[in-house]
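**Student:** Just below sit the structures, each encoded as structure tokens.
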Structure I
Amino acid sequence: MSGPQPALARPPADIYLPLIDVTANAEPDPAEIVPNQYIVTLQEVTTAGSAQAGSAPAATSVAEEANAIAAQFGGQVLLVYQTALRGFAATFPAETIPALEAHPRVAAVEPDRVAHIQTTQPNPTWGLDRIDQRLLPLDQSYTYNFDGTGVHVYVIDTGIRASHNEFSRRVGDGFSAVFDGRGTEDCNGHGTHVAGTVGGTIYGVAKGVTLHPVRVLNCQGSGFTSSIIAGIDWVTANHSSPAVANMSLGGFPSNALDTAVRNSIAAGVTYAIAAGNSSRNACYTSPARVTQALTVGASTIGDARASFSNFSYCLDLFAPGQDITSAWLDDDDATNTISGTSMASPHVAGAAALLLDAYPTATPAQVASALVTYATVGQLSAVGFLSPNRLLNTSFIPASPTTAVP
């Protein structure tokens, strides 16, 4: 997503590290109308001797009226309402609706529509609290219309503690390029923390995603470029769509690594990548300099660039990255509070999953464009030279999406 980068020679070192810091009511959408399905309100019943034109005798049940009217107009009753509303839901041929509306026993007819829940989490972590609102102060809630259900997020990191209660059996298959006999199980904590921010039940942005551990860093949180590329290669070949990958790691420039990420994006995987924690130009770091990815800097609770966060035009946006609480590896309820662009990037990966839940066929370019376009603009201080003053925001994702990505 970022602008062009300078050509850089790769230094000899090839060890990569996790990037933690060690220091008004809208009009109804016609697309939401259920075809040929209607809600019919009936006239009130009357007692004998006071009958009026169109009224039904008190002895007539709602079900009897509904079935009689449905039979007359070629409909099929789906539901009958008797207390909160006197009426029924049914399917009818569209051409019969004018006559149905004119029926003396019918008070009103309206099309049935798709409704969506809107979930609000009370007392969330500050990072979740921040990304669903445009301005401070925080309102102590996190509101979301989608939860990422059906979206697959690949956490390219130190593995995941799959048994952790944050993940509610939502950890899918994975891959390990670390040959120490531990498989995809996390022995560092970083990957579990990242996964918790992406999709934890309490600490996650997208609480319904399926998480996939792609272990490319060892118990000390380091690994080789070759291992990371192997992980990306596995994701590219084996991902289920819609797919997001998070890379909360980085190091010296590597053309091979950058190419692997670009090709994975071309294969349909949206990538969120940490910008780095050296408080320097992110364009000198791989894979943060990949233009097609979403490169993420870290912000503070006071809406400033975190002092450690890398900056420059290779960033696409910022997200909360200081003092972020999430899952940890010690036991199935363990948490830890840490800082870094590693903590910022999974907020964006989670937001991408929310968007893909709403728009499952969106391309990586469309996802990236939407998250950048609808980020909160101009609220951050000290963003760094040439950095975008854009802070992740999820409130633009509608409860009733249209067919087109915003």
Structure II
Amino acid sequence: MFFGYAPPLYIVEAAQEADSKVKNRRLLHITKAKGVVAMATLIQNGTRASRNPSFAGRTAGTTVYKGGGYVFYSDNPEDVGLQDLADAGKFLNRDTVTGAGLVYLWHHNVTGVTINHALLIHNPNSYPITVTSTNYGLTNYKGSPDTEAWKRYFATTSPKSITINPLGYGTLFQQSVPADNNFGMVARTNVTNSSTGAAASALFFDLTWRTNSGGGTAYADTRSPSMRRGKGATYYNTMTFDTIAPTTTDGIAFKILGSAQYPGIFGTDDLPLIVDPAPATSTNKNVTGLLDGGYGQQHAVTMRIKNSFSTARSFNIYMGREAGFHTFPFVNMAGVSLAHNWVPGGTYVDMISTGVINPGQTAEVFFFVVVPAMSTTPLVIGARPV
């Protein structure tokens, strides 16, 4: 994944994950099982179809682990107006981060003019710091989700780095955003002491402006009580699904990344808490809460599929949601990303083929999943025989 395709083991190490069993498993990006004749492959132009899957319940073999370091998250206000710019004395988010984590920003420019956007960084320390991003992607499109940003995040080949002197400021990922564009970023970040390489702290700002980038002194007012702004403790979910043995074209599926109102198989255990640092005022609502939908998170999924037929069969892994608004299914496997846009609720798209599995054997497939902005959840991941 890193530099085109370095193993996710580096992700776990960089985030100071200590579980060696998890780290070793992260190296497996192919179907792994005795009796599997072919490797798992992504399905280009996968079939979209209405299905009625049977949903698996949570068992001891279906687990989730949250880790990976902080997430600096900013999606409120989502619609950014002139009153939210640094020219008007505002920043969209501000919080202190330490060491390795992820930045996720998503907004819509409703100012009517072209604006600038960047991750502004302040060094509060008495020594220089270095902020490095090994994986990143930017959004700057009209009417589009951040699917392309996630693709670039997984395919990064040129890391970015900036050194900031004591009490100084620096910026990363600055871009000019035309009126009515969706804009933002997803970026792994690591803040270190420039001299020793030890983890260090920095103050991150989500900042927009026209001509005065230095005018922001207060948080922009939030708009929606359900959208989040602030910082969470984790951005990397490790999910393992217990073995399933689907026998019908509807298949067997798992629901993940929902909300307290519409939970998935893990309830809300797969959702981090985002703490809004801004005080509540007469015009601003503090929006601390669970990150419904699991946006701005990287999900490492291990799926086990058993062939219970008497003949060799292959199986397709599909994604979608039960009903309602559209999904934008996204998967990365073996360093390659695959995404589909505007998949209606109740419709599922084939994403991965397991390859041929011999009778009675079980295949294990590892892949990454993200939930692009504009997608709705809970996300459904299932498998069916073909």
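**Student:** Work out the source of 4.2 here, i.e. which of I, II gives that when distance in nm of label points 7 Å out along Cα→Cβ at positions 180 and 300 is computed.
**Tutor:** Among I, II, the structure yielding 4.2 for distance in nm of label points 7 Å out along Cα→Cβ at positions 180 and 300 is II.
**Student:** With helix-only ellipticity at 222 nm (-39500 (n - 2.57) for each DSSP H run of 4 or more, over all residues; to 500) coming out at -1500, pick the structure among I, II it was computed from.
**Tutor:** Derived from the structure labelled II.
**Student:** Ok, one more. When mean count of other Cβ atoms within 10 Å over residues 188-195 is compared over structures I, II, which one is greatest?
**Tutor:** I
**Student:** Please state which of the structures I, II yields 128 when volume of the Cα convex hull per residue in Å³ is computed from it. Write out the running numbers ahead of the final one.
**Tutor:** Values: I: 166; II: 128.
Structure of origin is II.
**Student:** For structures I, II, which has the highest computed value of Kirkwood radius over Cα pairs in Å, for residues 68-203 alone?
**Tutor:** I
Read the figures in this text as sums done on the coordinates, not as results from a lab. Every value quoted in this text rests on a predicted model; they were computed, and no experiment measured them. Cβ atoms are built from the backbone, for glycine too; each structure is taken alone.
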